[in-house]
Structure I
Amino acid sequence: MGLEEHRSESPAAIGFAVITVSDTRDAASDRGGELLVRAIGEAGHRVASRTIVRDEAAAIEAAVRAACAVPEVDLVLTTGGTGIAPRDVTAPTLERIFEGTIPGFGELFRWLSHREIGSAAILSRATAGILGSRVVIALPGSPKALELAMREIVLPEAGHLVSQVRGGPRG
């Protein structure tokens with residue numbers, strides 16, 4: 001089966017969980033989370049869960065595991081905490097709990113970012129993996145980075161990723 005055939009048999013609309021990782025954001029100031037919610041809706045998908053958690057390993061892990069337990073969630077997006085500062089613990093926390101990794105996501109994201117911001121792209125630890133039968137993608141907090149990731153990677157491949165993780169096409 002070719003790539004286009006795989007994509008054509010992938011679910012047209014999937015459920016997303018959006019988790020903002022931040023010590024300073026709240027519902028009113030969560031620009032990144034709002035951007036993700038808007039992009040998901042405009043692409044014809046739905047947001048099944050949305051939350052904000054502190055940039056602490058236990059809180060991130062609990063939120064991601066809870067999102068993965070929601071039947072309507074097919075794909076979990078986190079935003080924030082993917083840099084290299086000591087407080088940025090999203091990437092190492094998720095990589096510790098992933099049952100499988102999707103290394104191409106981070107590689108492609110940094111390559112695309114390099115076109116826009118140059119060598120500073122190496123500062124991103126954006127990552128993706130599998131937890132149970134869910135895809136989990138950790139995105140930066142920058143709105144421009146989120147727009148890039150959603151436009152160039154996440155939305156074009158979301159259905160295909162979900163279908164493959166679940167073992168094939170699903171309605």
Structure II
Amino acid sequence: MFTFNRALCASVLLCVHLAARQPNLGRPLTPKEIQKIDITIATDGAGLPAGSGSVKGGADVYASKCQVCHGQGGSGGPQDRLTGGIGTLASATPVKTPNSYWPKATTLFDYIRRAMPRQSPQSLTNDEVYAIVAYLLSIDGIVGKDAVLDAKSLPQVKMPNRDGFVSYWPLPKK
């Protein structure tokens with residue numbers, strides 16, 4: 001009986017000791033590691049990377065890396081439609097696409113860069129993302145057929161539904 005109590009006491013003390021320790025689930029990220037995964041692009045364009053892409057270059061990249069899922073010209077395929085629908089949002093049959101619905105072109109860049117292609121997200125170069133965005137926006141006439149987008153020009157693009165949202169950023173000053 002004495003040995004059992006001693007073992008029980010030792011077990012309790014070990015549990016208390018382990019509970020007091022940190023969970024030891026990893027280590028803090030270094031600034032370089034954080035920079036590598038912090039790829040968010042603000043709607044005003046803050047955080048856009050260097051690079052550029054043309055409509056023509058975007059048509060080529062789209063055909064080879066996007067069309068199989070999103071259809072020719074972004075018309076939809078097994079995955080969502082990306083183009084069209086401009087002017088339909090107030091109708092009985094609205095067509096919500098990035099071009100018709102999203103208020104900022106920078107959001108399109110952020111999403112494509114972060115999540116596409118679905119089978120290998122973040123595998124596109126910055127130049128490829130700029131080019132795909134230029135191509136998709138050109139289909140609906142949001143940018144010209146000879147447009148070249150970069151960190152300076154992309155935030156200047158006027159999306160058709162830019163006034164369809166209320167912005168709370170930056171927050172109003174009190």
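Throughout, read-outs are computed from the coordinates displayed, never taken from laboratory work. Predicted, not measured: the structure shown is a model, and the values here were computed from it. Cβ atoms are built from the backbone, for glycine too; each structure is taken alone.
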Structure with the greatest value (metric volume of the Cα convex hull per residue in Å³, set I, II): II
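Could you figure out which one of I, II the value 12.9, 40 for Rg and Dmax of the Cα atoms in Å, for residues 66-137 alone was computed from?
Numbers: I: 12.9, 40; II: 12.3, 39.
The read-out comes from structure I.
Determine which structure produced the value 1.8 for distance in nm of label points 7 Å out along Cα→Cβ at positions 74 and 114, calculated from the coordinates; the candidates are I, II. List each step's numbers first, then the result.
Details: I: 3.2; II: 1.8.
Source structure: II.
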